[in-house]
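Please treat every number below as a calculation from the coordinates, not as lab data. Quantities reported herein were computed from a predicted structural model and do not represent experimental measurements. Cβ atoms are built from the backbone, for glycine too; each structure is taken alone.
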Structure P
Amino acid sequence: MTDSPAPLADPHLVFDPVAGVRDVVILGSTGSIGTQAIDLVLRNPDRFRVTGLSAAGGRVGLLAEQAYRLRVRAVAVAREDVVPALEEALRGQYGTEPLPEILAGLDAATRLAASECHTVLNGITGSIGLAPTLAALEAGRTLALANKESLIVGGPLVKALAEPGQIIPVDSEHAALFQALASGTRADVRKLVVTASGGPFRGRTKAELANVTPEDALAHPTWAMGPVITVNSATLVNKGLEVIEAHLLYDIPFDRIEVVVHPQSYVHSMVEFTDGSTLAQATPPDMRGPIAIGLGWPERVPDAAPAFDWSKASTWEFFPLDDEAFPSVGLARHVGQLAGTAPAVFNAANEECVDAFLKGALPFDAIMDTVTRVVEEHGTPGTGTSLTVADVLEAETWARARARELTKPTPTERTTAEARA
């Protein structure tokens, strides 16, 4: 480990620490991470000031309200067609006051990520967050990273740009590892233990997963998240992605990153050290804690999230992962070791399969079967350290098209479905 490169996320190395109020750009402001980040900022005006917001464009009313409450300099939307509606919504909030600058288009969030600020919180969902991640790093901003997909699909690209400690992880699992790792050196680390709630289907066998519905999969027992992330929690694809992310962030080999099921979601992850001790980071399930770490580190934000009431009895359980029922983690390790464009293919194929499942076009237990087939057909044409954004986009485009082909109902299946209807 002593000869390996410095990890991307290192709690001992904080990029460009600045005391006082930090200017923050929030990407994905109308989503779950974004709205909770704004709540945290509004409760801590002496620590944070938001200068820019970005969103896809589906909730312009909320975006305008956020912009006005935070008095931002710029607002970005990916959909150019919603600009008139956004201007109207902003005018309804600002009245005769000057409106913030409006950026629109597929590159709007990327341009905002490179704007003048201290920290960029990337809360965008999906691999479309890669370009903003790269822009923030290239501009020298501290990156509070909640968009795991950008690291998954563009690992070598991100590693080439990021300074040691420039990335602060916002995923609850990686924020937990980040904090636990502060208690030792990399040479002291024996393994990383990533916890999983087990999702709504914890304890079910592979056979019992054959007939679950989208409604079943969306009923997560612990976290309230968007549909894609929630289904990923049901298949445990999210945990596979987090294994890849942990490898890239902390430069720990895959064979020393373990997944354990912890239904209560109190322990967010653990680090086992060479002396036999294990440090666990624990809080009640609430994303405002990891967000506060991302925005405020190396300082902690008082009362960012609820704490445990230790006067009440509670039971914490841990179970081994059922690899047969949930093969996604093993497949993720495989594509992570292949590197190159393989993780991008895995992620893109999964997103298409999840979409097909939510539309009723693919059984739950066929999601990973289909993703596995796409990964196998892709083979290993990775480009290693010479990976480019064009390589990633090309691989994703192929994977999405192939996954759609494989999830498209056959004429016989369409006839059967029509007869049932």
Structure Q
Amino acid sequence: MPDLPQAVYARNMRLVGHSNQGGRGDGLQVMVHRGYAYVGHPWSAGFTIADVRDPKRPGETWFIPAPPNTWTIHLQTHGDLLLVVHALDVFARMKLADEKAYYGRSVGDALGEAQSRDWSAGVAIYDIARPQAPRQIGFFPIAGVGAHRIWHDGGRYAYVSALVDGFADYILLIVDIADPTRPIEAGRYWLPGLNRAAGETPDWPSDRRYALHHALVAGDTAYACWRDGGLTILDVADKAKPRLIAHRNWSPPFGGGTHSPLPLPDRNLLIVADEAVADAEGDGRKHVWVFDIREPANPVSIATFPTPDDADYAAKGAHFGPHNLHENRQGSFVSSSVIFATWQNAGVRAFDISDSYRPREIGAFVPAAPTRMIDRRPDRPKVIQSADVFVDAAGLIYATDYNAGLSIIEFAG
């Protein structure tokens, strides 16, 4: 077995494999599908497919470059389809190169509407029947900055966060992919105040960012996170006319950044993670919340996950706090009592929520610091930033990092 990086901290987890993703160690969203890992890159301008059929010895990688000036940071797999976002590489724009500029105001306002575009905006659809040779078969164009994240776990529709011309920031688009070679828009939803073209004006401060990060859908209900705009629960039975069931926002007093939803319908629970977007808790302590959704019109927060305290992570440098959750996708590890989350400089964490009022941590893995910085933003610390987590049906954990490659982790819980 090849030498593996030494963990900074581990409890009930151990590293069993590692991939440098063909020398492109930066990763954001990861999907593991039929023995291959699909990784979107925030700085390497494209996405990578890695052979992880032997997780202890990850094999060959294939890199698919993005069009010029384009982000392909998020992606989804199901069956023979791979959906990949296309959007302006916003961190390459000087206006948004600083994180405070990106997270601290409307992206649409910061950028303005370009008269001519030098990037690709939309969703690319690939046939991945042969993972080593993905073949683009369709494209859903977006007139604007582009798509940020997608939810598609089978079926006719994909749910896309998109920044469309005329809107101040990202909204929800529902895309019909019954014919993946000719995707079409089926419907859209936005928070009132985002539709500038229709004359709407925001009722929130200009230093707050109301923007859809993404939505997860269970049945005919979409659970959507809107950064500083909080959480919405939507009825999407009529794709052309999504209907608001509930809107909750706990910022202020908390620091916003509402990012990742995970519905657990069999228990009438909803898990919601707020993303830490500033170094050293500069935006306050962020939490993963547990909501009781027995009455969908009145979601009630009943608990928060414990904050990692095995080290002084707030003083470690870079971001400390939640980011992404494993999403219980079809064919992956599915549980309503064991939840996996990335905690950025505190690595990957596992939690037991059998008692939904008292979540407890049952496993942790903090990878080694990156050996090489790929994040091209100035003055970023050489600190682990665990970004996304996927757990396969066998219980193996796959975690990306902004610089340190793909960690493959065994959980003993």
Structure R
Amino acid sequence: MNKQTFRNKNIVIGVTGGIACYKVLDLIKELRNNGADAHVIMTENSMHFVDIKDFEKASGNEVHTTLFHPKINYVEYIKKNKQIKHISLADIADLFLVCPATANIIGKIANGIADDLLSTSITATIAPVLICPAMNVKMWKNAIVQENVKKLKSLNYHFVEPEYGELACGYKGVGRLANLKGIIERVGLLLKQRNDLKGRKILVTAGATVEEIDPVRVITNKSSGKMGTGIAEQAFLRGADVFLLRGYNSIESNYNIKEEKFTTVHDLFDKIKKNIKKFGIVIHSAAVSDFAINNKQNKKIKSNKELHLELTPTTKIFERLKKLNKRIFLVGFKAEYNVSKNDLTNSAFNLLKSADADLVVANDVGKTNMGFDVDTNEVFVVDKNKNFLHIKLADKRIIADKILDVIVEKIK
């Protein structure tokens, strides 16, 4: 692994109460040899296995153990603008590494329990979290433990699974901490991925446009903005400079991403035209209305009689983006309803050609657990050569990350 990947990276290492604790000392030394800065959090149980001083020596930093120090007056502490440990560690982390990870800490993370420094810090971080379990074979096979692992994987937590071998408890089976070399390689890959969009400027659109019928009524498309906002968030976490154009009713980002809200198709297009020259990648996932009201009223329409609306086609924004900036890498979205896979990918490819786009992401919103107002999706990513990647049903954040993987590969 290239040492440049590790250089000056802050890795927060959570050590929990497993016999494999002592192995982490060698892991820390290797991370430091590669140029990383190690910050250790030890749980109360881990301190029964290894001396804190050993970890301080290995890491070259103070070892953190508790949320609240018994000798500190926290009112005065905060007045002096000192950092609160679980927040400062969460903020500086380029990666959280939980090694060894017991069934207990896996259960805490999976269920949002934050009752000590390690679990609280993990809850507060936006850094990738890599979990390296080590435990008795029967514990590892326990249905609750496996359900917690499955849940965390679906939420984009990362795992280096335990290995088969002789265990300290006398059993033989899967439960031994993974080989340290494999753990370090995974750390390197996650650190590399975290920065693989560094320096890239990405414009993302998300959510639906709205067109007024009168001052209190609108027509719009079904869209929560979850997919587009998820893409913006994952791009931000991977180091990109992201600008999010978000519909007023769409989901908000969890991160401090620069954004502006839009309403109508005209409003969205104006904001894109104003900004598109600044960006190298444009990901247009907004659900743009195909029609606007031709006979819009300036006052509330009475509801005691029939109403006939005149609809006029709106601007096909996606098909005009390359004309505004030929240099952009352009990604669009195509939604269909209850169609075959062949029809779906053909529709996406036709849109790609008409817009001179680089990728189009297609999904069938007529299928269960896909599309509008749900947290999951299943998509096909189609390129200029009509190759397509099928990304199976998963959380939209994971789908977003895999779409970004394709973009990274294409722009190398």
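Given a value of -500 for helix-only ellipticity at 222 nm (-39500 (n - 2.57) for each DSSP H run of 4 or more, over all residues; to 500), point me to the structure among P, Q, R it was derived from. Checking each candidate, the match is Q. Ranked by distance in nm of label points 7 Å out along Cα→Cβ at positions 25 and 329, structures P, Q, R are led by R, which has the greatest value. Here percent of Cα pairs over 29 Å apart was calculated and came to 45; which of the structures P, Q, R was it taken from? The structure behind it is P.
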